[in-house]
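Okay, got some structures for you below.
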Structure P
Amino acid sequence: MPELPEVETVRRGLAPVMEGAVIDRVTLRRPDLRTPFPPAFARRLTGRRIVALGRRAKYLLADLDNANVLVMHLGMSGSFRIEAGDGQAIAGRYYHARSTLSAHDHVVFELSSGARIVFNDPRRFGMMDLVPRRGLEESRHFKEMGIEPLGNELSGRTIATLFRDRVAPLKAMLLDQHRIAGIGNIYACEAMWRARLSPTLPAGRLAAATPAARRKAEALAAAIRAVLEEAIVAGGSSLRDHRQATGELGMFQHNFAVYDREGEACSRHGCKGIIRRMVQSGRSTFYCPVCQC
């Protein structure tokens, strides 16, 4: 499933085409994705101008000129394709073939500029909804969602507060979207490695009233922010289905320090560890047993 950096790179690819454009026509080629489309979905979007295209965690948010927000989620295999008026995809570097089967083109937005935005989703785990902007944060999508990891709220002190009294492993807490929203498996592993923290460490230990605990919490906050920002610059990580809106693959997977590197030498200078893999809550965790202890 695309994680926060992948969704942000998709947003950045779509924004120049979508922001300021009027939606002339919406074509729905099925009645639902993961959930049914809202009533009169196509009619309510037609004629609306897209004021801004934002992101909340792993959701894309298109603010419309009638104070509604088009909420979109890529699911596991969803992608957007930008086509020019002649139906040709706007150029991008295609490292591997992507899904272009029309059977998987479920939603088509035709814009006043002549461009078409096509949502393709072979597995149909994506989602689209219309929500009033005023009630967005209290909607079913966001009312229990945690803080943004790239927002001003994230700090060592915040992490200590969020994880206080929690005995669950640190890895599990980083994946808990009710605490910090948008961190997925890949970037949790990478951030823990950067902060030199074990994935099995009881998360509550970062809330201890000691200088060492405060340093660890601050290191983790800095690592989360750094790894996400670097991944966005690299266009995300292309594993399986992720593509940017231009069709390009993200390149951050070439910068992985631990993820999917089981059996390889740790890349930290001076560390003699070998990357290991273990399963936590059904997800693969990659870590160095020597420098993450």
Structure Q
Amino acid sequence: MAVPGDLLAHLGTGATTLCRCWAVTRRDGVVMGFTDHDRELSFDGIAFRPNTGLTARALTQTTGLSVDNTEALGALSDDAVREADLLAGRYDGAGVRAWLVNWTAPEQRAIQFQGTIGEVTRSGGAFQAELRGFAEALNQPQGRVYQKPCAAVLGDASCGFDLGQLGYATERAVEEVAEARVFRFAGLAGFEPRWFEAGRLRVLDGEGAGVIGIIKNDRYKGGVRVVELWQSLRLPVAAGDRVRLEAGCDKRAETCRLKFNNLLNFRGFPHVPGEDWLISYPVSGGRNDGGSLQ
């Protein structure tokens, strides 16, 4: 931690007025400030609120490329960190900055930590969030895997397909929903059966706004389209809430070519020999000339 000269001089007095401040920037752009001081502080355009029940454990910092880590602890409340926001994943991967601040002169401060929120656990009206330093990104696997299915996610930078094209997504108001998992639409025509299987259902408004579910089944039953998710959404969805249905991809080269006309961006290896080829052996009644076994 680099300590500015004015803060260093304050530390040298032996009688300090220090506190800690944290800023959390969620992926939806919301910025929240917290402090362990007993009154509100402001700097960098952020208001750091006291009495939020948020605290942080000791920060572990090392030299080199080791991962800095710590934990944030807090109580769930409507005016601070809400359980609904945690369930909706709005804090997943959120950016975190932490400062050591002279509360009598907030311009005297030193940043102690920068990173992201990792695993979050909840119990008994409280939460515990793992904080990961920027070096954590170096622990992520890199490179490509040699496999038949496509390794890209439909619509990401590797795939390059625009799901905003006509015929690949639709926004509808929920007509009927059961267990936040099975959705029924009476007037959803214009898409082939199973068109949305392996796609995503995004909740656009209502209490569950921002929640995403992966579609397991997409069928017509008695003129009604039934869209079933693999698991129930983490927040309730009510009739009238708007959702977005996005076309699904089963990662096969044939689907990439015929359904999306995107074979040039296919990120798999469809001609890689399968396991049967790997364990094959010469036989007296067949050809053993090293040619294709497909």
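I have -1500 for helix-only ellipticity at 222 nm (-39500 (n - 2.57) for each DSSP H run of 4 or more, over all residues; to 500), calculated from one of the structures P, Q. Which structure is it? Working shown, then result.
Values: P: -7000; Q: -1500.
Corresponding structure: Q.
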Read-out Cα extents along the principal axes in Å, for residues 33-200 alone, computed value 65, 42, 32, structure in P, Q = Q
One of P, Q was used to calculate distance in nm of label points 7 Å out along Cα→Cβ at positions 17 and 145, giving 5.6; which?
-> Q
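With distance in nm of label points 7 Å out along Cα→Cβ at positions 161 and 217 derived from the coordinates and found to be 1.0, which of P, Q does the value describe? Could you put the intermediate results ahead of the total?
On the way: P: 1.0; Q: 2.4.
So the calculation was done on P.
Computing distance in nm of label points 7 Å out along Cα→Cβ at positions 81 and 153 for each of P, Q, which one ends up highest?
Details: P: 3.8; Q: 2.3.
The structure with the largest value is P.
Taking relative contact order in percent (Cα under 8 Å, 6 or more apart) for each of P, Q, which is largest? Walk me through the intermediate numbers first.
Values: P: 20; Q: 15.
Across P, Q, relative contact order in percent (Cα under 8 Å, 6 or more apart) peaks for P.
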Comparison of P, Q - label where Kirkwood radius over Cα pairs in Å is highest | Q
When distance in nm of label points 7 Å out along Cα→Cβ at positions 105 and 233 is calculated for each of the structures P, Q, which structure yields the highest value?
-> Q
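All of the numbers you see were taken from the coordinates with simple rules; none came from a lab. All figures in this text were calculated on a predicted structure; none of them were measured in a lab. Cβ atoms are built from the backbone, for glycine too; each structure is taken alone.
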